[in-house]
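Multiple structures are listed underneath, in structure tokens.
Please treat every number below as a calculation from the coordinates, not as lab data. Keep in mind the model is a prediction, meaning the values are calculated, not measured. Cβ atoms are built from the backbone, for glycine too; each structure is taken alone.
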Structure P
Amino acid sequence: MSWRTVFFSKPCSLSVKNSQLYCRFQDSTVHDIPIEDISVIVLESNRINLTSALISECSQSNIVIFSCDSSHIPCGIYVPFNQHSRFTQTANSQIKWDTAFKNRMWQKIVKQKICNQAEIIKKYSFANYVGLKGTCDRVQSGDKTNCEAFAAKIYWESIFENFQRNKNSDIRNSALNYGYAIVRGVVARSLASSGFITCFGVHHSNDLNAFNLADDIIEPFRPFVDDIAIDIFKNSETSKELLKEHKQQLLSVLSTDCIFNDKNSNILTAASQTTESFMIASRELNPDKLLLPEFKTA
């Protein structure tokens, strides 16, 4: 199984030959990496050239490619398309979702997200663990009482001081957005390659969003990114800019340990495992079949 996240921050040319990714830098040094080892490619520099043959090879090997904006935050993804042998079966099951099914799926997703947030608070001995943990059991079908928003207010006030999630100038938000984008891309890759139509979600329904379903599934994964961000910013002397080492820490979220179906796993594997369980839940219209990652408190 592929496992490497490859990060390119300097100008270079990327190509493929004999199932190897070749990277030639401006000083003429060349590095090669087996395609079969790669799961994610991040193109941070805006002076990177890559061949169409490499893009095709990445698609066939189920590799997700991220491009970054002028702030070096992922702004676009290229994901493989319709590789699953039962694409039509998966798509047909998806269009049969009714409101009751979608509401119960969203209930389960939100509940696990809040439970994982509570475990983050427990890990760092922050305040409000009991209150947040209790919120998990109050999530109703479709989260009609908006427990997600209630929990979020408690959670962010507990883990960061003077923090607003929508404040773009806060470097902590830049870190969170970077990590979330990476996980979102991996989830989108897994969903698309399994035959799901990613623009149709169980809760998110933005007409301008091609990955509504990924934005549903990512929710319980977010606290794993938060954990890394807390570690980065626990030192008051942390840089005011998101440094390369910070990004590498955030990229490591894909290898972060988690519990999945009562067994040890990691986030990269859990994204695929979640999608597999989602396929079963979708075909059987049974939300109880959906399995999600649990935060592993040491």
Structure Q
Amino acid sequence: MTTRRDPYIDFLRALSLVVVVIWHWGFTILQITPTSVSPNSPIGTTQGMWAVTWLLQVMPVFFFVGGYTHRLAFDQYEKGTSRKFLHKRVMRLLPPALVLIGLWVGAGFVIEATIDPAWTWSAVILVLSPLWFLIVYLLLVALAPLAIRAHWKWGELVIVWLVGLAAVFDVLRFTQAQGWAAWLNFIVIWGLAHQLGFFYDRFVAAPRRVGWMFLWGGLFALIALTNMGFYPRSVVGVPEDRFSNMGPPTLAIVALIILQVGIVILLKDRVTARLETDERWRRLFAWVNENSLPLYLMHGT
């Protein structure tokens, strides 16, 4: 069975990638000392800059789109044969990432053996740090067959369970000092965005008030969480904050996911109409999609 590609999904994937690349290039300030290379950002020192992160931290859109495309692909494998599904996706993502890791680790050893600056390995780690996304994404790919079967069986209940688990893990992390709970939220919270992607067809076919429900619900939750004196206002890591909402993700990212899913739903008709009438847009985003993995892997380099 073949399924017609949704140009809006391709647009979302391409736009998210472009935003991530521009964000990392434009908002990262390298601090180089005799012993380390570390990233900084103007967000923590520029008044009101945290608000920009609510729109430009687009990882929720990446995982939401991934959920939709994985469900669509899995449905084509006769409702249950997961081996081909997993093999195709893992073999597309993993080998290029391993090549990049190998090249930079090799470069690190060469630099250490010849020039030997003390900051060599901190620089290598910094260049490879965007691969955290790929690690989580591959874990969600591996879990996708189970997640999709859970979607078939329990539907919306899975969303409720994931939100509840995210809240429980935050409580364990911050009130009981259980560090393992924080790391489980990498899978639970990004798994929530991925699971919501399974509902994409239903969301965009629903009345527009559904999109507004997501947008306002997510926005009010994000405002409340980040103004209670605990969760940072920025949804990216900022050195001036006590902890990052992103690493590991917190309930603030749950609210951000809901907000951005609402925006995605509401923009669908307008963007699709533009894509259907503007050849330049179609070509641009088609090119970005075709080269998305190399662009993501290499932009840190």
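Thinking only about mean count of other Cβ atoms within 10 Å over residues 164-171, which of P, Q has the largest value?
Q
I would also like to ask the following. Using mean count of other Cβ atoms within 10 Å over residues 12-19 for the comparison, can you identify which of P, Q gives the largest number?
Largest one: structure Q.
Can you tell which of P, Q yields 17 when relative contact order in percent (Cα under 8 Å, 6 or more apart) is derived from it?
Clearly, the read-out refers to P.
Turning to a different aspect of this structure: Quick check on the output: 11.9 is mean count of other Cβ atoms within 10 Å over residues 108-115, derived from one of P, Q. Which one produced it?
Q
Out of P, Q, which one gives 0.35 for FRET efficiency 1/(1 + (r/R0)^6) of positions 228 and 268 (r between Cβ atoms, R0 = 30 Å, to 0.05) as computed from the coordinates?
It was calculated from structure Q.
Further question on the same structure: Quick one: helix-only ellipticity at 222 nm (-39500 (n - 2.57) for each DSSP H run of 4 or more, over all residues; to 500) came out at -14000 when computed from one of P, Q, so which one is it?
P
Here mean count of other Cβ atoms within 10 Å over residues 148-155 was calculated and came to 17.6; which of the structures P, Q was it taken from?
This figure was derived from P.
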